[in-house]
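What follows is a set of structures to go through.
Values in this text are rule-based calculations from the coordinates and carry no lab data. Please read these numbers as outputs of a predicted model, since none were measured by experiment. Cβ atoms are built from the backbone, for glycine too; each structure is taken alone.
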Structure I
Amino acid sequence: MKQAMNFRDPHRVNRLIKCIQAKAAPVAERLGRPLQIMEVCGGHTHAIVNTGLNQLLPSSIELIHGPGCPVCVLPTHAIDQAVALAEYSNHILVSFGDPLRVPGSQHSLLDAKAKGAQINTIYSPLDALKLAKSYPNKTVVFFAIGFDTTIPSTACTLQMALQQGISNFRVLCHHICLIPVLMTLLKQQEVQLDGFLGPGHVSMVIGVQAYKNIVQKYHKPLVIAGFEPVDILHALYKLVQQLSTQKYTVQNAYSHVVSATGNQPAQQVINEVFISEVNAEWRGLGLVPKSGLSIRSQYRSFDASLLLEKKHCTKQESDPTYCKKVLTGSLKPQHCPWFGNKCTPHHPQSGLMVSSEGACAAYYSSSTKAKAGIVS
């Protein structure tokens, strides 16, 4: 507990804010605008908003919210596929909690559950495997989503299903990888970005070296950050230092958790179960080359997409324009005209408002607490 409080120490926070301000102001003056730094991870967005760091930072820095929330970028057709599988009478669909309220083209998983579909919320794909053992006459379908952080657990579960001969278990795979979308954002150049706060959890798996192409090809600095105020500010200071010297590299400000090469056993199990570099659809971003995964032929019998009718495999995306802009960092959540009225956690327009890592959910929660006079 004492160590955790060190990462929230007000004196250290204030000292880092002053150091950031001193370094950032001359760079912003040179550029003629504030430095635009994208915090990639949705967990960072929530930490920044909930602790008020966005209000403490100097005007020379503008934080841009990135697409680092896997629930927020789930395409409409992924929800439609999950709903279709859940509606089969002999199926039990299992999912993490966040995707349940994300709208599909017709309705959400929560709507389907209210109409009688068997949908269970779980905390681990291993829970889905246990459920399959308990209900041998049902087909248990795990709705597998998430970035590199959660892919290893799905891979391990598929290995166990094969080893144990559990024939009534399936996986609807909508896992995606984060680095390709960062490359896509830089290629599109819709938003001026000066650098990235790299995600802590994803980096635990893929390691520091995985980001080198971003720096080498696009000359943008990236610093991997933790999730406490001091963690985030320390990483931000390192970023500003790089922008000041104009010497760009990948730095690790979360070294007590993230290593240079990452979690190699996790990387190995991913490679054994999945084929990487598959083109994938992202909500609000369209087709992102080489960002998806597919299940290898050895595990093909567990692929839930084989159970789908052709009509449920179509990809007709109809995301609101405002949601697309928030996902790509060109619109702040609180500046969206739908925010807090047409779009709320009870009536969301996309996963941005309901995910525990969604940018709109972070700002809505913060504004609600402010109105109620609650201090985090």
Structure II
Amino acid sequence: MKKSVWFVASNPFNPDPRAEKQMKFLSNNGFRVSGIGWDRSNNNDSTFSVSNNVNVEEMGIKGAFGSGLKNLFPLVKFNIRLFFKLLKNNEKIDIIQSVNLDTGLTCLFFSKIFNKKMTYDIYDYYADAFPVPSIFKPLVKKIENFVIDKSDSVILPIDSRKAQIKGSHPKSLLTIYNTPDINATEVSNKYYKLYRKGKINISFVGSLTPNRFLDELIDISRRRNDIFLHIAGFGNEKIVDNIKDKRNGNVRFYGKVPYKDGLAISKMSDMMVAIYNPTITNHKYSAPNKFYESLLLGKPIVVAKGTGIDNLVDAYNVGYSIDYNENDFESLLNVLNYSKLEKFKKNNQKVYMDHFSWSMMEKRLLNQYRKL
């Protein structure tokens, strides 16, 4: 009899490339897979299909991203509804895979009451990644470490995160990189018509949140006419408004796009960026999808020094690491040309195949779930 796995997150699964890849893979390898997410944009529930055999329900509860305690009531409301949703489907659930602490505690509580297996996938260590008041950080860390210790399996997106959770004692721990599960040749060329000739085309596709160098990129694009920014994603309203500002002649905003469209936008560009502020504790252990996507697509990537991922960029010579400031980024731009950027293609794609391919991650995941 097939075991049933329920993926749970406090974010929308549409899109969530990390979860979607795992859902599809497990579904194709003998598991029945479902999902529950949170759509913060409205109060209407909805469903969508990740694949023919995987359906996800998005619970509509109006909320916000990155608003700290202002989002506490919607978060509590979501978790109450989540618990009753799990309770209603108790007989259909064998394993829960929970994302982050904002669903982890509820899912752990449910799993212990009803004797279910639980996998805890840590996209971000909560006290370091989210706007938790300083006075509560020690308590939040203790709670998350408790969830880690009591879960049957824990997943990290990058090996360096082991240092971040050093106060915990997971029963079983594995690393699943945020790497694409598609061949580079399968990525569409549909956006090439939007390429700006004569300029270095730079792409950012992902969460539009503070401390990701987005406002700085916009400022630079206003000063220089030799670059063009292609930005896609959703998130902080102030950042989105700045991106959409009519003064931005060297910026194109695509809004929220499907994952494959995001890859196509990056494929069209000359260079990708994942420049996170290293003064944010969680960024010292960053594992951006864009790093692995840049390898697959053969594009150089720019990251900030001191964010963890810079060690991989430098070790494998797959892009550039800079200080987190506009001057350093502009100094890099001043020495770049198409020839230098194009030289990364073969090396980056070889690094992807040798060290970070999704097929390698699939073997790790399947082995872990068979143990569960």
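Per-structure values
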| read-out | value |
| --- | --- |
| Test item: relative contact order in percent (Cα under 8 Å, 6 or more apart) calculated as 13, pick one of I, II | II |
| With distance in nm of label points 7 Å out along Cα→Cβ at positions 154 and 202 derived as 1.5, matching label from I, II | I |
| At a computed 66, 45, 44 (Cα extents along the principal axes in Å), which of I, II | I |
| Among I, II, which structure scores highest (criterion: distance in nm of label points 7 Å out along Cα→Cβ at positions 10 and 306) | I |
| Read-out mean count of other Cβ atoms within 10 Å over residues 26-33, computed value 17.4, structure in I, II | II |
